[in-house]
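Trainee: Alright, structures below, take your time with them.
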Structure I
Amino acid sequence: MGNKFDDLAATIDDAARKGDAIAQLSEASAFTLPQAYDIQEKSIGLRLARGEFRVGMKMGFTSRAKIIQMGVDDMIWGRLTDGMLVEDGGEISFADYVHPRVEPEVAYLLKEPLEGPVTTIQAMSAVEAMAPALEIIDSRYKDFKFTVEDVVADNASSSGFVVGPWCHAEFDHSNLGMIMEFDGRPVQIGSTAAILGNPARSLAAASRMVAEFGERLEAGWIIMAGGATAAEALRPGVSVRNSVEHLGSVGFKVSA
């Protein structure tokens, strides 16, 4: 990778730090999907250089409809750092984002590493616990327009994540109902079944996909399985909560 990609990584990093909208990276410089992951790695590397550290990864495009909509043949993934973690019940500032949206999810906590292609049974054997979760996504691109390559370079639009209480995952969680509320009013109702039919499949896919770029899922990492419903646009002053059957609930507030 040359200086061009270093510059693109710095551009996306600046946009994320400042909450500024930027033009699509692909408009100025064409790059492939593998190169987009390299840009993402370089961009996250700038965060690590500032003192943040990796705590996991997130999956994206985990619904068949989204894959078809985006014209791709596989899911995408992004990197999570401790600086992206929002405390359950905590508050974020709307001004820190460009187009902030939120998705209801579930998260896995790993007790041992996962590497390469694995079955869902193998994937779940590495899980310490599960939790209800929310992902704050935020494309940094003007007018919310982008290619798949742009999205991946932009850390798969991941900006923040909130994790609720951890629970043992020793039960069938393939079809758990979930309700995401804004100020106590349901705005999205879905099921974990919307995540590849079973979020455990997303976990197995995560292991396969990061291996293609020389990584593995590490013990202690949090893996966000992907959105169970469409994302909902955030607004100043709103209180968000995701309640998942058998797992409990998680929430945060957006400052006015």
Structure II
Amino acid sequence: MRINILGICGSPRKGNSEFLLKKALNYVSKLNSFDISTELYSFHNKEFKPCIACEYCARNAGKCIHNDDFSELKEKWLSADVILYSIPVYHMSMPGQLKCFVDRLGNSLFSTFKDIFKKEETDTLPKLLKVIGSISQGIHLFSGQEHAITDLINHALLMQCIPVTGDMWESYIGVSGWTGNNGKRSALKESFNEGVFDTCVAVKAAEKMALRAVEISVIIKSGIYQNKTYFTRQTHYLPLLEKISNELH
């Protein structure tokens, strides 16, 4: 069973967040036990306008009124089984560009799948059950990494998806890194090459989180498919079941 992994670097810059994400993607891409595809999407040089609550998407099957990079990433997001976010801490949370995407994704998905639901099942989302892992890094040891990760976990839950972490003790609710007060975009790469303990822990945590995300996705997809007779009768699971069936035929 194929597992499609989308790595989303939510930083407007190319640097430390991308470094950790690449380490995670490279690690799982070499696994021999599963059929895995990986893709890295960077917010660098991309435009994401904020949601204006115009309800255009509600009237147009999830299509957004803004003409920017949203629709491209939305399609990649929907096609993925595993999504790994890697972000820098901005004001104790995620960068504004990613927040714009998250807001618009949530609103647009209600009408994207509207046709599958009964009239009485309005304002609901399907159980997409994508596995979502979160990586966050900042310039200081305590600069909001866990707050940023918590926001991404809340996003996963709202999207009817499954947040996943790595292995204890290196990873509690996600992967956290810090640059040791070094503002260079290559700070984590340099400290990893130097064998700095904290950076090596962050890399290991990112790799293991990606592995666990793949494993959970395999369990979910195979479980849904093995019990497809039951899940076919459950409206909320139809988009996921259709996706799996299309991949296998």
Structure III
Amino acid sequence: MNALTIIKTLGPIDGRNTRRDPMLRWMLFAPLFLALIFRFVLPWAGQLAAANFGVDIRPYLPLFYAYIALLIPVLYGAVVGFLLLDERDDRTLLALQVTPLPLAGYAAYRIGVPMALSLLLTPPTFWVVGAPGLSLLEMVVTAVAAAPLAPIYMLLLAAFAANKVQGFALMKGLGIFLVVPLAAWFIQMPWQLLLGLLPTYWPVKVFWLLWAGQDVWGFMIAGLIYQSILVALLFRRFQKVISR
């Protein structure tokens, strides 16, 4: 079964399931809403902070923009993760194991969809935000660095949550991974590398280096390798879960 057939088979099912769930529909459009808030509210908040408290937030803008870079793949990975939990509840995954659909093809589809969404939507989201001084190429590089977070979050939900209720609680707990890496902004090298245990650190670091006009390729390659290892380990865990 080729890739196009898999997409034609599973794509409409995912579309229907997503439309039926208000939470998943909201998660799909949440990055756009957040980008609009950043575009219009952040400048106003900066002016307010400067006028009333003498605080200039402009040096800290990379913190806010880096959060956007993380949020997009995490949300789309979570959407697919919840779809996987639905399939587990409905025992669809067990049924798929006796169909002509190969597990490798199914895995490639599940991993590829949230990554593709992240890669496609991160650059236009940055454009909506209005991140100054960030070229289209730099937006694309940031999107590539962050895209593996989508299957990581998807597999974390699918492998460690028993149902959507547990999945929602786990997703809230994993939200700390979006915030803690931002602390690297205030930590000097090499100590900030301790945060590299978190997969969310690497795309944040790549984005900040791009923002500063510095070389990113060492951190880019290291991050992609580390994230790929995590995807492989989590997928093995997921295989064990669905075969029980």
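Trainee: Given a computed value of 1.9 for distance in nm of label points 7 Å out along Cα→Cβ at positions 113 and 225, which structure among I, II, III does it belong to? All intermediate terms of the calculation are to be shown ahead of the outcome.
Mentor: Working: I: 2.5; II: 1.9; III: 3.2.
That value comes from structure II.
Trainee: Which of I, II, III yields -14000 for helix-only ellipticity at 222 nm (-39500 (n - 2.57) for each DSSP H run of 4 or more, over all residues; to 500), as computed? Don't jump to the answer; show the numbers that get you there.
Mentor: On the way: I: -8000; II: -14000; III: -25500.
Source structure: II.
Trainee: Right, here's the next one. Computing distance in nm of label points 7 Å out along Cα→Cβ at positions 57 and 217 for each of I, II, III, which one ends up highest?
Mentor: Numbers: I: 0.9; II: 2.2; III: 3.7.
Greatest value across I, II, III: structure III.
None of the figures in this text is laboratory data; all of them are computed from the coordinates on show. What you see is a predicted model; the values in this text were computed from it and never measured. Cβ atoms are built from the backbone, for glycine too; each structure is taken alone.
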